[in-house]
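Dropping the structures in below, format is structure tokens.
No lab work stands behind these numbers, since they all come straight from the coordinates. Just so you know, these numbers come straight off a predicted model, no measurement behind them. Cβ atoms are built from the backbone, for glycine too; each structure is taken alone.
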Structure 1
Amino acid sequence: MTDRSLPEGAPAKSPESTATPVSNSYRRYVLVLLTLVYALNFIDRQILVILQESIKVDMDLSDSQLGLLTGFAFAIFYVSVGIPIARWADVGNRRNIVSMAVAVWSGMTALSGFTQNFWQLLLARIGVGVGEAGGSPPSHSMISDYYPVEKRGSALSFYSTGVYLGILFGFLIGGWINSEFGWRVAFFVVGVPGFLVALLVRLTIREPVRGGLEGRALEAPATFGETLRALKNFGSFKLFAIAAGLNAFSSYGIGNFTPSFLIRSHGFTSLEVGTSLALITGIGGALGTYMGGVLADRYGANDKRWYLWISGIPAACSVPLMLTAVFIGDPRLALAFLFFATMLGAFYLGPTIAISHTLVSPSMRAMASAILFFILNLIGLGLGPLVVGMISDMLAPAYGSESLRYALGIVSFVNLISAAFFFLAARKLLADLKA
């Protein structure tokens, strides 16, 4: 890799960086707090999913419009703004960026409750996407500087459980508040606490030294072009980034419409959906995400290809479970199969981020995360819910209220393609690591 050390006389670190070794307890505190930030990220992102049937009725929306609100409109700004923010994170203070980002997306979530029509809500959701773009890339980069390479997969997987913890609490809180007080109040209640967390991040997290745990000389910050060129040289990255995007396509497409499916096909109330999916999707997804990182670190210690095999094998195994969950008639069995399908489909996230950071230098990690998430979210969050909504609308004349069931079944097969890309990426990984 090209030597990009700072010239003689350049500052070695930010004045707010921590150059001394940190205790294990403080390292865990930072990880837990950043995981809480990520959970808030997904509470504010996914709260719309549990509220969408009520919003659909109030605003007279189609499934395609719901898919646009919960997917494409959010994702296109989230991934686009993520690139310059990641560049900022590779240059500036990552802690401050995360703190400001939490405040922005929390404020826009609270404002969502005051919207009166589709276009106002669309603009508010775009604002949430812009704010949330500043959450993960700086957090990924800090975690990789707090944890050594042999523990990085587990740490990033623990952080990634914030996705499902956010879904858990978002569904629980959103379902209950929507049932008792309406969807507008739900947006306000989940948005306001973010300001307190933003303050906690700003006051209690210390900026770590980039690459300090690996004993590397401090490097000049990488540009977007330099990081992109480095990643383009790795055939494995291109393949596993697409694999992650396809996995996200399935999980976002199915996950964003599962509440509507349970309401339409099984007669659930909003409160029943919130409680059921909070426990099933939240706990199942969190378990799968954490297990993926732990297993990848354990088996990948001697062979890094396990980071990709641990991502692909469970993704393939999740498909028959998800098909059963969608088409079985008993709602209790449907929820049980959904639990295990969600758990297996969540293995990929931590190992994928970890192996991305292993391929690049410390000065490229935030940008590498942003590029990975650009691909992942553009394919997954941007297209998944939108495609499910469009398929459901197209099948509605033939299947009526059951059209969503068939749309979810069709999209579940995408995880087989995802698994194939993970396996292909594993074949190229060892050569890329040597490079």
Structure 2
Amino acid sequence: MPGLAEALDAVGALDRVLTGGLLRPGPAQGADLRAFAAALESSPLAARASEAAEKAAAGTAGEDHLLALAAARTALLGSVHDALRAVSQELTGRAPDADADTEADPETGAEQPANLLLAARSWLCDLARTGWRNLDHDVVAGAAPVVSAMLPEPSLRRLATLLDGLATELAASCPGTALERVPERRWGDLWSRAMLLTVPGAAGGAPVGTVTGRLLPLGIDLHEHATAAQAQVHAVLEPADGSAPRLVRAGVSVPKPDTVVGAGVWQLLRPHLSLLGAVGEGHAVEVTGMPVTGEGDLVWSEEHARRGEPAEAFATARVVLPTASAAPTAPLDRHPARLAEPVFLEGYAIEQDADSGAVTFTVAGHRLLVDTDRVPAAGPLTPKAVASSHACIGLLRWDAGRFRLQPLAVETTVRKKPVAVHAGAWAGGTTDKAGIKAEKAATTAVTVLRERAGKLLRK
């Protein structure tokens, strides 16, 4: 793809600069900064990026200059995202992004305390000047008072969570001089996003309207971390006014003890989103006046939802998904790692590497690597089921320089009968023997943790 490698190389140049730090930049860092600025010569950010790069190379960059570098880096990755999304939509035959058709919402969001935003930016600039290789606990600890002050402010919790997560990663990696390998791209992503979130009003994400219609779930993308879990339901909305179907998402996140794994995660998530049950049980959800963001994320509220008629995900994928349009991506979310295009594939040829077990689908002459590592352990979908499937609902992603498919559900044959296997089949509970066994194993741990939490709250 023309320009793709050059844009990523420019981002890599700035990431190398951040690794060494900007307190006393050397000749190599100066060259990287000039290469980074040159990549933006034809953009509206050209003058700002050039000035910021020159100041940074001279060791005199102020906070505004570092903010400009973060914005330019985000813009470059945004251009990569847009190019890749255009290719993915061409591959899937999906309609181009369309403006969200929602009822207007006059609310503009809460004001954010400027002093806390400036304090966060100051710490992030200290990180950039220090550099990842020169990190120590004193520098990293500067985030703690900022995060503590931000958490009580609802409008700042997104930034506070990001700062807390970044600081935790950096603290675990101190001293930077002892690191065998610096995760330059990851830390550069987190740093630049946090810098931009210190600009008042940049967070966005507030509901911009409401939607009414029939929600047809496609599948659940489950993310697990040692201390948190998130379930994101991908679905198609058929608006009640008869307009074109739309791709939407609805998600819930919860804190998670590291002792709760596998199917036990559903017990933590289940009370927060009835839509999880719709996926597991195979029915639609009727929504009325459901709040939605401009990016197609439903702000789930039980009072706006009721159980609908049976709706089979593969029927939705075959009939409705090809006609559904996607909402535009929010500016700060335009990043290659955010690509997750719902797709339906069938009639593909399957290859499985005998040594690594890697599965590849060949569709219309195109080879597509299947990312079976993303299949969660908290469901009946397995790499073996994927490798014997004949139809698949998945998310088309971009990873390590190529498109990959993350399976959400497959149709396969078991004992000569067609069977649909969903990654989120156990989300709302299950009668499956393996699911029941996994639930029982997790129940004790979850019950004990809830009792302990209740005792602490009573004290």
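At a glance:
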| item | result |
| --- | --- |
| Among 1, 2, structure where helix-only ellipticity at 222 nm (-39500 (n - 2.57) for each DSSP H run of 4 or more, over all residues; to 500) as derived comes to -26000 | 1 |
| Distance in nm of label points 7 Å out along Cα→Cβ at positions 187 and 211 - structure with the largest value, from 1, 2 | 1 |
| Read-out P(r) over Cα pairs in 20 Å bins from 0, in percent, computed value 22, 54, 24, 0, structure in 1, 2 | 2 |
| Computed 26 for relative contact order in percent (Cα under 8 Å, 6 or more apart) - originating structure among 1, 2 | 1 |
